[in-house]
Structure I
Amino acid sequence: MSSATAAFLILTAFLTALLSGIFGMAGGLVLMGAMALVLPVSAAFVTHGLLQLVANGWRAVLHRRHIAWPVLWNYALASAVAAAIVAAIGFVPSKPVLFLLLGLVPMLVWVPKSWLQLDASRTPHALVSGFLVTGLNLSAGVAGPLLDIFFVRTSLNRHQIVATKAATQIFSHLAKIVVYGAPLLAIGGGAMPPWWVFALAIPASMLGTTAGGWVLDRLSDANFKRWTAWIVTAIGLFYLWKAWEIWF
């Protein structure tokens, strides 16, 4: 791996963790696309999973007093079921399909809330969330906008939303590491970045998460929700263009 690629991965880890630390999403979406630009698909999934596991895990630790624990445990149970099914199928998307999915996922933020009466604080909905979000995470690499649909109708405040979503994504990213990492280990690691890239990217990710929490404290709930939708939409449009470029 070239030094330029390594520097790109480390800087991206910091910036995307900063973005997720503020909005609870979008950072993972950007990071997945960045990984796919410079790595093979399976290696991109595992690298993304490792970095996002740290970013989400650290964010969950920082905001642990705000986590809605019943939501988390229900999500984790369904997440394990989804991971087992995807592993059995053995699906690995091509790069154009991956960018297409990355472009379509953000458009879920514009689904009219009146169409769906979902609330992650209700046990059945938390279970459905864990299954669907993890399944999408294992297909497109990210699923933040889908996860968000299960939280917009809850009575949770912005700190509880960010903390609980971060905690749930620990399980989704663990599933990604296991499902895509096991085949890579069988062939000697594939095109994974060297260990020292992770040694630098992980603290960079933690630093970005901490800085994002500082910004979050200074946002209002209204601005928090409005900016999230527009940011992920812009990212999605870029990925749709990228899919078109690769295909044609």
Structure II
Amino acid sequence: MISIVVPVFNEAENIQPFLRDLEVHVHEPHETLIVYDFLEDSTLPAVAAMEPPCPHVRLVHNTLGKGVLNALKAGFNSSSGDVVVVMMADRSDEPKDVEPMARLVRGGADVVAGSRYVKGGRQEGGPLLKRTLSRLAGVSLYYLAGLPIKDATNNFRAYSRRVIEEIPIEGEMSFALAMELTLKAHWNGWRVAEVPTTWRDRTAGQSRFRLFAWMPHYLKWYLRALRKAWFGGKVGS
């Protein structure tokens, strides 16, 4: 089964079309874990109001602490699938890519990235600075640190169960978790793969991404990857 972990924050405008799109494109057994921080989140009544209701949705209350990182950890803890996919409820990620990513995991990959920066992938919209930094990070880690994918920062990822269960999470906040888990899997000698995907900027609701607040968290893993590639050292050091 595929567990799809979806952190939300007042996504009332997006959640219904997001869930309908998933049902259209994901045909194999799956569960969709909607992870929320507080009971007043506008996403919850929007999910409850769906007619007909989505049969695969499960609501998960994040009790680990506010913020997207803790929401993802709560979703991981509640997941039961052999493949765990992280998606955003803002409809930026492509549901049609979920099953191809899951097939790669079941074929031996431990991390599969939805990649904007390979042939067939692209990014539509979003702030220019954010797009530029993301592309530079992915391409430079590919060429300078040997990371075998070209999109290091996209959170649209599929993970094997052993990534979720065996790799400790050091980060304390931000979406940099995808970079952390991908690098650690690579350092463990586990297979990391990618599929082309299209990322689209949200058209409704408000983004929680805070570029300048979260930049140090991305930079930490970026510099650690370069240091390990150039100077060696223990995994994760």
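To which of I, II does the computed value 40 (relative contact order in percent (Cα under 8 Å, 6 or more apart)) belong? Show your work: numbers first, answer last.
Numbers: I: 40; II: 23.
Considering all the candidates, the number was obtained from I.
A value of 15.6 was derived for mean count of other Cβ atoms within 10 Å over residues 139-146; which structure in I, II was it taken from? The partial results should precede the final answer.
Numbers: I: 24.8; II: 15.6.
Of the options listed, only II reproduces it.
Suppose you compute FRET efficiency 1/(1 + (r/R0)^6) of positions 51 and 171 (r between Cβ atoms, R0 = 35 Å, to 0.05) for every structure in I, II: which one lands on 0.35? Traced to structure II.
Determine which structure produced the value 46, 38, 35 for Cα extents along the principal axes in Å, calculated from the coordinates; the candidates are I, II. Answer for the origin of the read-out: I. For distance in nm of label points 7 Å out along Cα→Cβ at positions 35 and 91, the highest value in the series I, II is held by structure II.
Upon calculation of helix-only ellipticity at 222 nm (-39500 (n - 2.57) for each DSSP H run of 4 or more, over all residues; to 500) from the atomic coordinates, which of the structures I, II produces -12000? Display every interim value, and only then the final one.
Details: I: -26000; II: -12000.
The read-out comes from structure II.
Computed from the coordinates by the stated procedures, all read-outs in this text should not be read as laboratory data. Worth saying up front: this structure is predicted, and the values here are computed from it rather than measured. Cβ atoms are built from the backbone, for glycine too; each structure is taken alone.
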